[in-house]
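Colleague: Listed after this line are the structures, all set down as structure tokens.
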Structure 1
Amino acid sequence: MYTYVLEREQTIPLSRAETFAFFCDAYNLERITPPFLKFRVVTPAPISMDEGTLIEYELKLYGVPFRWRTLIECWQPEEKFVDTQLSGPYLLWHHTHTFKEVSPNVTLMRDRVLYRLPFGILGRIAHSLFVKRALQEIFDYRRQATAELLRPGGDVVPFVARSGALSGNLAAGAR
């Protein structure tokens, strides 16, 4: 059984607290996920993030609908959190998000995903043919969407939870 690794990093022109606040709001995943996945958080708002939190999503992979359920396995505010798939399209999905302060208003955010595909040799073939490329494209989109949403200059777009209320530290300065 093969375990694949996907690693990305991105410098974000915000404090570590502001950056963490954005990424720990599960509803922001909808904003940074490519539209073709039709990704939607189905867990009702507000979601109180902490170790042990369960979050459910719906998405479509190659037109096939999936439900995805994750567990927040590790929660260290402003430093890191880890979400692990409990059910969904992968045999394993273990996603570590880390946040390192580069300067007071610059944060280095890193993603490290360990994942396994089902179906043995067919899964390995699918990985080579399209899964690896699709994940790279999804994370490329996330990088671009994050850069647009968290752009510098006090022009940060507020993020809105399903309830419609502004949430997180960024909302106060965004108008």
Structure 2
Amino acid sequence: MVEIARAHEEFPDTLPNQHEIVRGMLVRKAMPSFEHGDLQGELRIRLRSCEKRRGGRWWFSSECEVEFALGERYLPDLAGWDSARVAERPTGARVRTPPQWVCEILSPSTANRDLGDKKATYHDAHVDHYWLLDPEAKTLTVLGWTEHGYRTLLTAGDSECVHAAPFDAIELNLRELFG
């Protein structure tokens, strides 16, 4: 991790695409594995196609920079904005409107950050639903926002078909998702 003051001098051409600002420190985001990218793409395709059939209520993005309070900047693996709550589709290189849904795909290099600092920031920003996909354990954990912290709404393995908030109308076959 690098202090922000030095970051702009050391990495002027790599910001914002390869780094996140986590608790005031610049953190290089690891390159995803093939499995990570495949899972990320597969979930986005499934959610987006189902949502379009239902009228296209959500906007989705993969690894766009989202700025949260206190200068925190993350590149969520997937993020979604509910058009019923966000009047205009987010645009630009840096989105300053927190999403209503975030999905992080856990990896050995990011799991501690995804389950620690990022989870706390997402909660502080009132991200309603936080999904954690673990490609090694082949599990989906769905967390729902409460005033006192996230509450686990669902934990499911790859042998299950689930309806997970906020996309309850969509059935996700986790065996197919995890491939």
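Colleague: Which of the displayed structures (1, 2) returns the greatest value of distance in nm of label points 7 Å out along Cα→Cβ at positions 71 and 95 on calculation?
Modeller: Largest one: structure 2.
Colleague: Supply the structure label, taken from 1, 2, corresponding to distance in nm of label points 7 Å out along Cα→Cβ at positions 23 and 47 with the calculated value 2.6.
Modeller: Source structure: 2.
Colleague: Which of the displayed structures (1, 2) returns the greatest value of relative contact order in percent (Cα under 8 Å, 6 or more apart) on calculation?
Modeller: Across 1, 2, relative contact order in percent (Cα under 8 Å, 6 or more apart) peaks for 1.
Colleague: With mean count of other Cβ atoms within 10 Å over residues 87-94 derived from the coordinates and found to be 9.6, which of 1, 2 does the value describe?
Modeller: Comparing all candidates, it corresponds to 2.
All of the numbers you see were taken from the coordinates with simple rules; none came from a lab. Predicted model only: the values in this text are computed from it and were never measured. Cβ atoms are built from the backbone, for glycine too; each structure is taken alone.
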